[in-house]
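What follows is a set of structures to go through.
Read the figures in this text as sums done on the coordinates, not as results from a lab. Predicted model, so just to flag it, every value in this text is computed and none were measured. Cβ atoms are built from the backbone, for glycine too; each structure is taken alone.
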Structure P
């Protein structure tokens, strides 16, 4: 993975917290594997048990609430929405075959993963809590 992708992802996600019952930051992830990412492979790469539940979503589905402008948003909320929109753009511009994997239930590990120009897997991870 080129450093520029890692740098762009880090800059775009810096200070952003994905809202759930816990607000967790994003971390840049990079796996030097050149194979198709399946839920089984993801569980291996992330050291989850092989029977952990995995849900797949599109990037647009996952970020839908975070990227929606609402009339009632104040200036700070509008800026946050714009930052999330920028983050989605950076992901889409730098990674192909983007997919969001949600692993677990209640305490959920989220992996937003795509393929770099070099064929490696990269993206972001975060945590959600949903009760």
Structure Q
């Protein structure tokens, strides 16, 4: 479970991250990331639409993504906002495939964000 401090909760924050951040997509997920103040905690938000499946399937996908995000936040505790959009394929995906796509997206977004970070900033989204 992600603590409240590590969740993107407002529509304004979701929109800012999706519109102004770096994006990377795979078969199961699309991940948007944006650099925030280095002192602010990293936060993660989820978009799991009805096209993913019924409520039971959407909640399963969200739980899996939340688990992956909690591991990511423990490695990157400060300075990033991330929004994860689950695609319909995530409903049929198994755990290793979802993990691979999530990891691959975070790596790609980190690479894109490193080019936009101010000089002297260390670290990344990976």
Subject >> Given 24, 15, 13 for semi-axes √(5λ) of the Cα gyration tensor in Å, calculated: source structure among P, Q >> reply: Q
Original post:
Where does the value 2.9 come from, among P, Q, when distance in nm of label points 7 Å out along Cα→Cβ at positions 3 and 107 is the thing being computed?
Top reply: Q
Subject >> For -10000 (helix-only ellipticity at 222 nm (-39500 (n - 2.57) for each DSSP H run of 4 or more, over all residues; to 500), calculated) the corresponding structure among P, Q >> reply: P
